[in-house]
1. Output the label of whichever structure in I, II has the greatest value of distance in nm of label points 7 Å out along Cα→Cβ at positions 88 and 144.
2. Out of I, II, which one gives 61, 28, 17 for Cα extents along the principal axes in Å, for residues 112-159 alone as computed from the coordinates?
3. Have a look at I, II and say which one yields 4.9 for distance in nm of label points 7 Å out along Cα→Cβ at positions 24 and 168, as calculated.
4. If helix-only ellipticity at 222 nm (-39500 (n - 2.57) for each DSSP H run of 4 or more, over all residues; to 500) computes to 0, which of I, II did it come from?
5. Compare distance in nm of label points 7 Å out along Cα→Cβ at positions 64 and 136 across structures I, II and report the one with the greatest value.
6. Work out the source of 18 here, i.e. which of I, II gives that when relative contact order in percent (Cα under 8 Å, 6 or more apart) is computed.
Structure I
Amino acid sequence: MQGDRRCEMFYRNAIRLRPNYASAWTNLGLVLVNTDRPKEAEEAYRTALALKPDHLNGNTNMGHLCRLQGRWEEARRYFTSALARRPNLPTLHYFLGVASEEIGTQRDIEVAVEEYGLAVKYNSQYWEAHYRLGRLLASSDTATESTTTRNERLKKAFHHYQAAANLKRDDKRITNELETLLKLLNQTSEAGKNFNQ
């Protein structure tokens, strides 16, 4: 707490000396979030973004603040702006995926799958992105989907669940969901064999 007060004073002094310094406003916003003052933090982030609309940390931090408050559309907008600056940053793809998944329309779920896929493309060790991607692929069943397409989707889901389980071995939730998916894959495989006989 004492450190937060010192940081706040430091950034407020920096702003007094250079009121147009967007990074000082963004850092002040972080301190304000850490001291449970989200409204003041939002004002600081908005000031930073008014000064520099493409500010990477300003957009990212504002996206996180909106995410924490359940303002998913706004969060998505800020993460998208941040990605314009750093298109290969896996965490931005991940959180854009989270925001899209929470919005929840079919198109948003498709965007979430794409964003989680990009997160693991840029960081294959990103277990959270593997897990969420696996979960979405396993659950996005459609009535018009062919058996072959369904099997491919479930195999991809299994791959991502398995990657998440290997990276986060102590998470029983992932292991349990992986086992459930494996049973589903085996049932689908058996049904396909019986149908073809």
Structure II
Amino acid sequence: MGRPYHTTFVWGGEAGAMVQVSRQHWAVQVATLYAQKGFRVDDEHEYDPNVGGVYMRTRETYRLNYVTLPLQLAYTLHADGQGFQGFLGGYVGFLLNGQLTYDDIYRRPSYEPVYYKGKADIKPGQELEMKGDVISKGTDAGVQAGIGYRYQQLLTQISYSHGLVNLGTKYPNQPSNLYTPEYSNRVIQVSFTYLFAPLSGRPK
């Protein structure tokens, strides 16, 4: 297992449609969303610096575009569905595409540093390829929870999604001493929803 890298979040957008079926305090919420996810790597490391080892600087931004299908159970303080609510559920996501932007440096003792800078497409798949594209697993899944507030037909929610799938891929017949990235999605979401025609809990 390789060492962990220092990562930070990236901003993204989300859009789609949600259906809510409610009964008194409880509601089931199902959505279909186009979601932008990703992360940024900003890391420096020198292997065995006491003897002038290999130096690596990694600055990479991964942007991943998904269709996600969240399903969650919400509980509202008021029986008419208005006011504060808490919710818990899970999601399944399917990778459409993405892009990697990189600006890396690799330096060995007694050699000039090598600079790598550019962009590469990210595609769904199960195994890495020897050509330029980056391959990320096509199916993601995880759990999510959050709180929200509904006023008449307007619903605002903030949630945290925790991916349970390692989205990193490996080369075919990869040797045990070759490490490839392991990563999963961690997302904080803020959403605004207009409920056109709730099946129940319509405000009077």
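1. Details: I: 3.7; II: 1.7.
By distance in nm of label points 7 Å out along Cα→Cβ at positions 88 and 144, the leading structure of I, II is I.
2. Details: I: 32, 17, 13; II: 61, 28, 17.
It must be structure II, since only it matches.
3. Numbers: I: 4.0; II: 4.9.
Checking each candidate, the match is II.
4. Values: I: -27000; II: 0.
The read-out comes from structure II.
5. Numbers: I: 2.1; II: 0.5.
Sorting by distance in nm of label points 7 Å out along Cα→Cβ at positions 64 and 136 in descending order puts I first.
6. On the way: I: 11; II: 18.
Here the read-out was taken from II.
No value in this document is a laboratory result; all are computed from the given coordinates. As the structure is a computational prediction, the values presented were derived from the model and not from experiment. Cβ atoms are built from the backbone, for glycine too; each structure is taken alone.
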